[in-house]
Structure P
Amino acid sequence: METETGKLQAVIVDDEEPARAVLREYLAAHPEVEIAAECADGFEAVKAVHDLRPDLLFLDVQMPKLSGLEVLELLDDERPAVIFTTAHDRYAVQAFEVHAVDYLLKPFGPERLAAALARAQERMARGESLASGDIPRLRAGPGRPLERIVVRDGSRIHVLPVERIDWIEARDDTVRIKAGAAEHLKAQTLSELATLLDPACFVRIHRSYLLRIDRLARLELYAKDSHVAFLADGTRLPVSRSGYARLKELL
């Protein structure tokens with residue numbers, strides 16, 4: 001939020017120090033903006049936004065540990081206005097899907113940054129919310145299935161590679177993700193996840209269950225139109241008639 005002096009608080013997130021230095025230099029020409037924090041990775045970014053509640057987030061897209069898009073997914077209702085700063089133009093469509101104020105393609109100059117700030121200030125003058133809207137669950141890249149799922153559990157962040165996931169259960173508007181001995185809850189629907197994961201690896205076997213196909217040990221008939229899936233670890237999951245048809249196509 002704005003400081004007592006009326007300045008906009010900003011957080012810079014980029015894993016490269018030279019990129020952060022460029023932003024610091026350009027923002028020095030804008031006394032209306034105060035840099036509240038700098039972050040070198042996505043984990044630091046989530047904590048900084050949670051603690052500081054800034055107005056603006058200058059966010060790189062491709063970073064180790066967590067991508068910029070994954071950072072936004074983890075922020076929930078804490079999201080500030082976002083100005084993406086990236087060397088990759090292929091994420092532009094996704095950036096505007098999350099209602100980013102602007103998308104600065106590196107290398108950009110001070111004039112381009114000034115235009116982005118002006119756009120943010122115009123929104124504020126019109127009384128529009130600068131916060132990002134609902135965050136669609138984003139793929140690893142345009143047209144690519146998810147390679148990992150990020151889950152926030154209080155102050156902890158878990159990054160789950162999809163190859164570790166055994167199955168996923170629907171629980172109203174959340175899902176329970178089973179990965180070995182660990183279980184994680186995530187605010188997302190099963191239908192949404194099913195569209196983002198690789199259909200060659202994950203199959204919707206029931207309205208409430210999504211199964212990683214290589215965890216299946218055998219199928220047994222349970223009733224006239226239903227089966228039971230036995231997993232390699234002994235877990236049993238229900239299989240509906242439509243789920244059985246999907247399994248047969250893959251097996």
Structure Q
Amino acid sequence: MSVISFVNQKGGVGKTSLALNLAASFAQGGDQVLFIDADPQMSSLDWSTVRTRPPLFNVVSMPRNTLHSQLPTLSVNYQWTIIDGPPLAGDVAKSALLASDLVVIPVQPSGADKWSTKKILDLIVEARFYKPNLNAVIAVNRKIVGTAIGKSFAADFEADYPGFPVLDTEIGQYVAFAESLTTGATVFELDPKGAAANLIQAFADEIKELLTHEQTDHRSAEAAVR
């Protein structure tokens with residue numbers, strides 16, 4: 001079982017859409033997925049409410065600062081637990097971080113978005129005092145292809161914030177993401193062979209590979225200590 005949280009205090013970065021479509025990718029692969037809506041705005045819960053298709057995964061609203069203590073029991077029967085974190089770097093966000101194996105910070109490729117990320121990165125550094133193995137990555141989201149800053153954003157971000165690697169898969173800005181969030185669908189259901197669906201699948205594959213390597217390294221470290 002792996003817990004992945006999506007956090008960013010800046011709105012409009014596509015956090016909820018990215019989290020929901022990642023959950024859909026895991027679910028359509030046959031895995032059991034629990035989706036925790038820890039955002040008081042409850043956008044993920046609204047998405048599940050307007051959905052007319054059969055549910056792909058369970059969506060539960062839990063904007064609480066006790067996530068890290070409750071999740072081990074709630075998620076025991078699931079391969080994946082996805083947390084859609086709150087927009088503020090407060091107690092609920094801290095609890096989501098402590099509950100996670102991996103933190104994904106969606107960031108739009110712009111200077112303002114890069115600078116606004118610092119507060120959540122500082123919160124992750126603080127959480128690592130309590131959870132040293134907490135892994136965190138940056139996901140470039142809503143990228144407009146062909147822009148100058150889009151081409152250099154990943155390298156610039158890693159130079160400014162070492163210790164927070166940027167994922168190779170960069171998610172472009174496609175209408176399918178907005179439509180899926182509004183209609184309670186996923187990009188796989190709207191256009192299974194479209195660019196948005198292909199990018200989400202590549203994103204999911206990279207996340208899986210990252211966590212597999214992380215768990216292997218952790219087990220090797222434990223074996224060395226013994």
Structure R
Amino acid sequence: MDVFWLEQSEANVPAENEWLSQPEMLHLDSLRFARRRADWRLGRWTAKLAIAAFLDLPVERQLAEIEIRASSSGVPEAFLLRQPARVSISLSHRSGIALCAVSPEGTSLGCDLELIEPRSEAFISDYFTAQEQSLVEQTSPADRELLVSLLWSAKESVLKALREGLRLDTRSVEVNVAGGFDQYADGWHPLRVTHDKTRPFYGWWRRSDGMVRTIVSTVPRNAPRMLVCERTLAADSR
């Protein structure tokens with residue numbers, strides 16, 4: 001089984017809301033702040049496109065038939081015609097970009113998108129394990145921001161896969177990735193992650209446009225595969 005992914009930007013999201021279900025419309029109306037509304041719409045748009053492409057739904061099927069609901073733990077779950085869709089999804093958005101990872105149902109899956117930006121020594125001390133802190137110390141100054149952002153993103157992805165988020169101690173997740181980032185070309189690269197030193201996760205990361213993306217799963221997989229659908233192509237051609 002493979003993991004698939006799709007990214008969209010705010011520029012791809014239609015101005016109208018006909019692609020939202022009625023419950024989604026009601027939820028959108030309840031959001032007070034414009035930034036929150038924009039992020040929420042971007043995430044839903046990206047997830048719906050990803051699910052439609054993954055399930056190979058007919059082009060004429062309306063995206064409003066796909067609904068993204070938040071579970072009791074806050075994890076997004078997909079429904080098709082009001083029935084659970086046979087997929088696992090994970091969502092992340094940052095700075096007007098959204099990432100959705102999709103795989104067959106029953107998969108523990110998490111994804112995260114982070115800006116590559118400076119983070120303080122206090123941040124590293126509070127949220128990283130001793131081994132991770134040592135890895136940061138051994139990394140060249142030129143690669144430090146990338147490494148710290150990558151480690152944090154991978155932790156976020158695992159905490160999503162565990163369906164816990166930041167309710168868990170981030171130091172219960174440990175990430176290991178080889179340094180010397182100038183050796184990495186574009187594309188996905190593997191990383192190793194464990195939860196509480198025992199439970200392994202298989203992860204992948206990539207960077208572009210000043211951001212780092214991570215996707216993790218409990219099942220060994222090939223590198224994540226990008227989804228393509230006609231709606232995406234139409235939006236990109238505008």
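Each reported figure results from applying straightforward, stated rules to the coordinates on display, with no laboratory input. These figures come from a predicted structure and were not determined experimentally.
Hey, log10 I(q)/I(0) by the Debye sum over Cα atoms at q = 0.07, 0.10, 0.14 Å⁻¹ derived from one of P, Q, R reads -0.31, -0.56, -0.90; which structure? Structure of origin is P. To test your reading of the models, identify which of P, Q, R gives 21, 14, 10 for semi-axes √(5λ) of the Cα gyration tensor in Å, for residues 126-197 alone when calculated. It must be structure R, since only it matches.
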